[in-house]
Structure I
Amino acid sequence: MTIMEKIKDIDLSKGWKELVPQMRDSGGFVAKKVGVGVDILESMIKDECTKFLSFPACLISTGCRGILKDLIKNKMFDVVVTTCGTLDHDLARVWCDYYHGSFEADDKELHRKGINREGNIFIPNESYGIILEEKIGPILKKIYEEKKEWTTPELVWKFGEAIKDEKKAKDSIIYWTWKNKIPVFIPGPTDGAFGYQMWLFWQDGHKDFNVNVLKEEQELSRIIYDAKKSGALILGGGISKHHTIWWNQFREGLDYAVYVTTAPEWDGSLSGARMREAVSWGKVRENAKFITIEGDATVLLPLMIKSLMERV
């Protein structure tokens, strides 16, 4: 007869530190997955392992930016893979503020007022496009004077250095990747305001300015092939997720993987694909510790990382 583990009730009198382990022991649906996910992250962090942090730009518009910044500040991850918009929002929030909004807002009215809506976050034009156009161009000009060809990890570090004296620099993910020399790979570098500013700079008399994406892939391949083991915390899908698992297939897959997603599996999308599907491609090892956690990262990430930091 198979010995089964008993379901245990959550006892809130035990305090914060015991909450996520109790969620695991509660056996309750996504709560259990959260607990198991943090256990996997703890094993990954404590192992001699190259650790990837993958996320889309939308999280950087929210307060979860502070959590991701702390992971990088505390050197808990070795490599970041993200989207161009991460640079947009991280830099914009160094110089300006974003604001609370509503999913139910009148988008026509917002457009007329020059306010962009990202879910329930309001981003005025002056906090985004206008400030980025004002600030990015002069930094690109200085970078261009140094050399003409760059990779995205090099560009991110240069911008991290460029903002080091800003009042809110230490709130910035870009600043801490430069400070701690953690490479940031952006496989879609033109898909955002930062990329648009690079294009404007290129077509405005700087046609020898170049972002060499193949050169940075060579650097990513070196990281992959040098890794004794590899693991990843992957938030959301899209290009940042795929780039992380794609490259890890060339070392026979991730040894650890925790994936948080809101996407459904039945539409066949990469974002909806569970980690078990990646095993069939060799992007996650057959004997890996992995889990997919269904839910909103802005809710789950504070719980998971607070618990992880208590342990490590």
Structure II
Amino acid sequence: MRPLDERDVAILRVIEGLRTVYEWVPLSSIIDKVPFPEGEVQSRLRFLKSARLIRYSFIGFYNEFAAMLLERGFDMLALWDFKRHGVIEEVADTIGEGKEAEIVLASSKQGDVVIKFHRYWSVEFKHIRRSLSYAAVKLRGEELNLEDSKIDIPRAKAQVEMKAMEAAYKAGVTVPKPLSINRHAVVMEFVSSGYSGMPAPRIVDTRLQNPRDALDRILQDIETLVVKAGLIHGDLNEYNILISGEGDLYFIDFPQAVPVSYDRALMLLERDLSNIFNFFSKEYGIHTPNAAETARSLMSGI
């Protein structure tokens, strides 16, 4: 199969732009928007279908062929723009995948980076109002003056994560350095295990050499996040903290982060602390403070 070129991407962009008007974008509408002959457009649409970037079928309602952008199509547009702007050079392997996102290793002029793709059609998004991320997404929609039905959820989650990571990084919280955002994808620093191309493990997947010190550092970063960055992580636990090859502890996964002014911020902070305290208590037998009292103390320092 031939590689994607700029004319293919131009057609993908048209389909993306018209998806707010059409569920399936009619062929005639695509032809109207691109300066290519009709035969070439049809040929390129068939190629994009074979590359699994779009759906392309005859739609009786329109009495003509029409196209729909697939998840891989959104990914390709984001990757194309990242490369065009020099954010990345080459894409490598998927190093993490879950119901909400896919993490892909890539190279850049500065070294290895990771791309986090927030997913479009996961089960989590179908039930978004019951998810941890809904509050953050709704707040983002309010910032943009958008009704709930108009919010592009994966794009909004990427924006929430990028904004939160930038604020956390600037405040001095140990997080991967955020580098760029495009559509539903965020590029950030790669946290290494110390072995080439191998990502840092989560603290749940390793044995900490000095758990008391690790807990103290985590609490310091939580305090910095709350007091200086003005944010609550909202889903902090042993699965969302990495330990690098140098022994640094990195907070990750911020798409559900909310400001300390959010009306349930205290409850979310208490839950974050409970998750951390329960892990260190059960796994290492460390006596931990009371989560509710610690949360109130931290919020009083704002």
Structure III
Amino acid sequence: MPKPRIVIVKAPKFRFSPSVSRDSLVDRMLSLAMIKLAGVADSRDAWARFFDPRSVVGIKLSCLPGKWLSTSLPLAYAVAQALKSIGLKDKNIIFWERMNSEIKEAGYPLNYEASGLRCFGTDTNGVGYDSDLSVFGEVGSLVSRVLTSYVTHHINLPLLKDHTISGLSGGMKNFYGAIHNPNKYHDNHCDPYLADVFSLPPIKSKNVLTIIDATRIQYNFGPAYKPQWVENYNAILVGTDPVAVDSVGLKILEDIRKQKGMPSLEKAGRPVIYLATAADSSHRLGEYRLENIEIMEAEAV
């Protein structure tokens, strides 16, 4: 089998601001990443490999830590613009999170109307959680109706962070914001629960891409915003294999911690053990061994 491909695109000149909603440099980062991922010459061709104009695409943001450590607006809107470039209508692109209050705090304008780019939380009246329990392994949860009833395809758009329990909060951990009872699944460094949550049918069957926002990385005492431990890394990670994306993100996080003179996450008492579980024969969600992952790097200017 071919190795899963993960693309890292850096932009040293990028400067984050929570008040900026569009940035042409971020557009170029995303375009380059998708071209490298799909192995084509044109960004629209790359996006067309995964979606078509009839798709209804959900985009799961990460907004819990507030505006300084949420999925950046320029990246989210770059994704939306790329989808529109292949024919999707605004109304068929949905930014979403757990709660409307988190979305507003991160700077995204709410819109639950039938027209325009939509953006709302699961707690919006009329949305909520599916009435049927989704079960896999040790997890039994109600999944957001955004996933079960609204969208045909999904893009996971988290931020790369340290986590005081699971060690890593990357792509897979972002789906704790898609279930009604995430508080139940934090024992044993979230293992096997993180792998079980991603294996829930509405999540596993619809998530097409993981795009990790690594423009800022909370490398210690995350996932809450602690400015003294934030690194301006100015990169994004893109891939179709959710385990491989998180594994590459973990390597970046560990490298930053080492550069800062900090111990590894394992030595700090929060080993990242869920990735091996996600790759085991019970889950088969992807590849966690770096030697079996094709990592492509590029720079956007």
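The numbers here are math on the coordinates, done by the rules we state, and not lab data. Fair warning: this is a prediction, and the values are worked out from it, not measured in the lab. Cβ atoms are built from the backbone, for glycine too; each structure is taken alone.
Please compute distance in nm of label points 7 Å out along Cα→Cβ at positions 189 and 253 for structures I, II, III and give me the label with the greatest value.
Top value of distance in nm of label points 7 Å out along Cα→Cβ at positions 189 and 253 goes to structure I.
With distance in nm of label points 7 Å out along Cα→Cβ at positions 237 and 293 derived from the coordinates and found to be 2.6, which of I, II, III does the value describe? Present the calculation step by step, with values, prior to reporting the outcome.
Working: I: 1.9; II: 2.6; III: 0.5.
It must be structure II, since only it matches.
Which structure, out of I, II, III, was Rg and Dmax of the Cα atoms in Å calculated from, if the result is 20.5, 76?
Working: I: 20.5, 76; II: 21.9, 72; III: 17.6, 51.
Traced to structure I.
Out of I, II, III, which structure matches 0.10 when FRET efficiency 1/(1 + (r/R0)^6) of positions 5 and 69 (r between Cβ atoms, R0 = 25 Å, to 0.05) is calculated?
I
If mean count of other Cβ atoms within 10 Å over residues 53-60 comes out at 16.6 when worked out from the coordinates, which of I, II, III was used?
Numbers: I: 23.1; II: 16.6; III: 19.9.
The read-out was computed on structure II.
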